[in-house]
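Peer 1: These are the structures, in structure tokens.
Each reported figure results from applying straightforward, stated rules to the coordinates on display, with no laboratory input. Computed from a predicted structure; not experimentally measured. Cβ atoms are built from the backbone, for glycine too; each structure is taken alone.
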Structure 1
Amino acid sequence: MFLIVNAGSSSLKLVFCEGAEPVLRETVGEIGADGHARALETALSRAGIPVSAFSGAAHRVVHGGPKLTATCRITAAVTAEIAAAVPLAPLHNPASLVGIQAVERIMPDLPQYACFDTAFHATNPPVATTYALPLEDREQGIRRYGFHGTSYAALVRILKARGPLPSRLLACHLGNGASLCAIVNGRSVATTMGYSPLDGLTMGSRAGSIDGNAVLRLVELHGLEQAKQILNRASGLIALGGSSDLRRLHEWDRPEARFALEHFAYWAVRHAGSMVAAMGGLDAVVFTGGIGENDGWMRKEILTGLRYLGVVPDLEANNQHAPELHDPSSSVAIWIVPADEERQIALEAQAVMAGEGA
């Protein structure tokens, strides 16, 4: 059995896999920074699975920094690099380190692997990842990284299994966190998130793209810590419409709720134009994530905004959340691909494990 670990600051999410197939999920919440090992023991006990049943564990790590660009075995050096990337992901990487330590404490001889959300975008060219900042600041790791990489890698894997992969693919991971990715021949060439997951689209509680001077003004008004809280936890759909849940926004008969939905769609279409420019054209659009898979209104609005690119959706298929959404007259394929991140993590980690034994 293989264990997938997604550690948060106060929660632990576990997926138990037979091979790469998820068969059981356990979540322990409100555990505190020092309680992950106990939470792991609790989850294992609840699942009735002995530690001897596991062949390995893989951790979802949000940020690999500039050096960790592929799934790898966790060593002291890898742990040090994850720690070095803490300033780049202060909300996420510390929790991953605690999760790694928890597994090591309970199962000290179990091989552990790290799968990085930034890794899929390592193929972005330097012109796409470099901020026009002084060299000394760029050398501090301030650049575009991109996120949701595990989701995009899974999406590419699934489409390849169905048939020939479209050359120029606009991938839309739309959820509480949302991003777009320009994928050419299976490789990321551009993405909307940048130095952190804050950049790009309007999101559930994140502001999305915002002028740096506006950020500095927020710091002047509220102080650094409060400005961070505003940008990451109190902006986006919550700030515009009063909720990060699109189902609730659709239900509410309020102008601000409608505006929040329109804002999300508008900026998705605007950023999509940037992604298409990076690819030099468009052959397919794919939706994944909670909103991408389940919100037909939002998909319709985004696809309507892309009609100038030859995108013609089948509106009835879209209403039914069908896997294939393009009208016969469309020059661009349109699909829904369910998110499959846990299986992707398991596959990548087990491939590294197999390579070690080769």
Structure 2
Amino acid sequence: MSDIKRIGVLTGGGDCPGLNAVIRAVTKSAIVDYGLEVIGINDGFLGLVEDRTQPLTDADVSGILTRGGTILGSNNKCNPKKFADVKPDGSFEIIDVTDRCMNNIKKHGIDALVVIGGDGTMACAKTFVDLGVNCIGVPKTIDNDLVGTDVTFGFATAVATATEAIDRIHDTAASHHRAMVVEVMGRNAGWIALHAGLASGSDIILLPEMPFELDKVCQVVEHRRDTGKGFSIICVSEGAMPKGGAQVVREVDPTSPDPIRLGGIGRLITEQIEAKTGVETRNTVLGYIQRGGTPVPEDRVLATQFGHHAIHTLLSGQPNRLIVMHGRAVTHAPLEAAAGKQRTVPLDHPLLATALAVGTSFGV
């Protein structure tokens, strides 16, 4: 598409290992392969609202492949169509500021946007697609819950971090004969808990997709105690919930397009397990450490592939696409396929059967 001379790139949503690898690949591919100019938009769509940008050159992205976070900054609260305009007195009004964004896109001569993010970011991008802006989406989330792709970069690093943490907690659990509850991220999808739980040999894995029965969780803990195993490891996704119950909400932020912050299920079941079984039980919340740190090689390679393919797809005349991984092939799908949707663990997923076969309980 010869009419594309300058592109903008932004990272939306929460930070994630591999973001810098995508920025690097997008910038280098755009400059080296196609002679384009690249404009970095700071702090996601907020930078587009507030007109905060920076030019990106080959030198600017040199050496960032191994760095965690994002050199452009990110924001997981700004949806230009539903922007929280906060007043000096702390009150706020939800307004539509897409016109500001469109003015800034025109001001900087941006011909297309490369938008790196999850389902919320893609929903924001869809707004601009509808206004005629050519957008290429790159799927990012440690939760691995984006519809349309088999995997997202950042997931492998988050699983590696969680697995290492649970491995270390094994030592304390065995030494003190305790049940140890480890709460991991994932929102409404249990991919991190399933993979890290299976990789670490957790005795119980609790997923949002499979509401658990506390009595069955306690039966596993008691059985392990009574048969001399002495300790239990429970890996619980932050979105897990008891059968007939509800998810535990840590906080609600009315200024955010995604106001619900999950968290606290680990503490809750820790208290209940100890009260019902008499087994000393402790809780660890891994939290944001799962989103930080240098990406593992798998994520670096995937992010680089995604970034390069984003530019190739854009310049080959295929607008408004989402870069995805199907099997071992990097390809693309309609961007709107991922907007505002989440990919959860299907109940017939083979890893569930594998976990059951090696004696793992899901509390059901």
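Peer 1: Using the calculated result 3.5 for distance in nm of label points 7 Å out along Cα→Cβ at positions 27 and 235, pick out the matching structure from 1, 2.
Peer 2: Answer for the origin of the read-out: 2.
Peer 1: Looking at structures 1, 2, which one was distance in nm of label points 7 Å out along Cα→Cβ at positions 275 and 339 calculated from, given that it came out as 1.5?
Peer 2: 1
Peer 1: Still on this model: Could you figure out which one of 1, 2 the value 2.6 for distance in nm of label points 7 Å out along Cα→Cβ at positions 123 and 291 was computed from?
Peer 2: Only structure 1 yields this read-out.
Peer 1: Follow-up question, since we're still on this one. Upon calculation of mean count of other Cβ atoms within 10 Å over residues 59-66 from the atomic coordinates, which of the structures 1, 2 produces 13.9?
Peer 2: The read-out comes from structure 2.
Peer 1: Something else: Output the label of whichever structure in 1, 2 has the greatest value of distance in nm of label points 7 Å out along Cα→Cβ at positions 211 and 283.
Peer 2: Across 1, 2, distance in nm of label points 7 Å out along Cα→Cβ at positions 211 and 283 peaks for 1.
Peer 1: Related question: Comparing relative contact order in percent (Cα under 8 Å, 6 or more apart) across structures 1, 2, which is largest?
Peer 2: Sorting by relative contact order in percent (Cα under 8 Å, 6 or more apart) in descending order puts 2 first.
Peer 1: Further question on the same structure: Kindly point out which one of 1, 2 the value -0.33, -0.86, -1.18 was derived from, the read-out being log10 I(q)/I(0) by the Debye sum over Cα atoms at q = 0.07, 0.12, 0.15 Å⁻¹.
Peer 2: On the way: 1: -0.31, -0.94, -1.40; 2: -0.33, -0.86, -1.18.
Value -0.33, -0.86, -1.18 for log10 I(q)/I(0) by the Debye sum over Cα atoms at q = 0.07, 0.12, 0.15 Å⁻¹ corresponds to 2 out of 1, 2.
Peer 1: Which of the displayed structures (1, 2) returns the greatest value of FRET efficiency 1/(1 + (r/R0)^6) of positions 91 and 115 (r between Cβ atoms, R0 = 35 Å, to 0.05) on calculation? Walk me through the numbers before you get to the answer.
Peer 2: Working: 1: 1.00; 2: 0.70.
Result for FRET efficiency 1/(1 + (r/R0)^6) of positions 91 and 115 (r between Cβ atoms, R0 = 35 Å, to 0.05) over 1, 2: largest is 1.
Peer 1: Please state which of the structures 1, 2 yields -12500 when helix-only ellipticity at 222 nm (-39500 (n - 2.57) for each DSSP H run of 4 or more, over all residues; to 500) is computed from it.
Peer 2: 1
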